[in-house]
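What follows are several structures.
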Structure P
Amino acid sequence: MGGVRTTTEAYIPVGVLLAREEVRMGRWRVPRWSARGVVAGAAAGATRRLLRCDERSQEWLVGGLALRLYRDEAEGYWFNLSGERPRLFVVCRPESGGGMTPFLVTADGEEAAAYEEGGDQVFAVPMPPEVYRLVEDYVLTHFRPTPKRKRKRVD
């Protein structure tokens, strides 16, 4: 599994495990979508492969996505990695027929929150170890925290 790296950008092909379950709400059954995880190094190309199906649930592997890392978002990646449980954020849009399509995977929680505020569905999933190593290497190379300075008091 390898990612591609330029001087300021890195990316790794990923796939998303996307699930749909029917849940009861009163007398009705309604669909509930979730992302179960991210698979690093998934085959390129926008593919959707059904992995599991029964009366009330389905699970797909959706390929053709990439986790892209940018220098100006390195601080967000650093915050994510320094937390107890580093996450990837899968951003999806509803389809007209009731489906869900993932279109972005990011390691920056602030970017994910901006998409969520814009009406997109965001799912947080655990960051796979091989992705963690890539993001950690990227942060160590491109992020320099600004030292805190003491403010001078104005009398």
Structure Q
Amino acid sequence: MDTHKDINEIVKRVALGADHGAFEVKEALKNYLNILGYTVFDVGTTNSITKVDYPDFAVAVAQKVVSGVCDRGIMLDAAGIGSSMVCNKVKGIRAALCWSEKTIKNSREHNNANVLTMGTAQHKISEICMFTKLWLETKFEGGRHWSRINKMMAVEKKS
């Protein structure tokens, strides 16, 4: 039996954040998403010069998603690892660090990820854009995956 909320698979609003090292990629991705018709909520950072801490922006992205202001979130830093760890501390977030088409599709189809993190030091801007588009368009398969999602989310309630 599925014990879940109905999922709105239509993504219109995307939270986007980055640290100073990923600022240029964030700006390019923001322009790309705007061209595709998404409404982008840019939570910062605002330049590549001022050194900032990625956790501040990862939390801001995650909060936009759990509050319902945004349908999904994307956080960029050099490796994507730290941002994924921070986002997953926010109740209700299922952040996935992805680095290939296969991990992108799995994160959505099987894990219903609602935040994507990527490392900008590992990918060209064109790859980041392609991965993002694929992630935003990939649907959660539901079915047998619901029991795993429910178990995953139950961990939050026990902690």
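Taken together, the values in this text are just the output of simple stated rules run on the coordinates, not laboratory data. Since the structure is predicted, the reported quantities are computational estimates derived from the model, not experimental observations. Cβ atoms are built from the backbone, for glycine too; each structure is taken alone.
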I have -6000 for helix-only ellipticity at 222 nm (-39500 (n - 2.57) for each DSSP H run of 4 or more, over all residues; to 500), calculated from one of the structures P, Q. Which structure is it? P
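Check the numbers for distance in nm of label points 7 Å out along Cα→Cβ at positions 63 and 79 across P, Q and tell me which is largest.
P
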Out of P, Q, which one gives 17.1 for Kirkwood radius over Cα pairs in Å as computed from the coordinates? P
Calculated from one of P, Q, FRET efficiency 1/(1 + (r/R0)^6) of positions 119 and 135 (r between Cβ atoms, R0 = 30 Å, to 0.05) reads 1.00, and the structure in question is Q
Computing mean projected area of the Cα convex hull in nm², for residues 87-126 alone for each of P, Q, the value 3.1 comes from structure Q
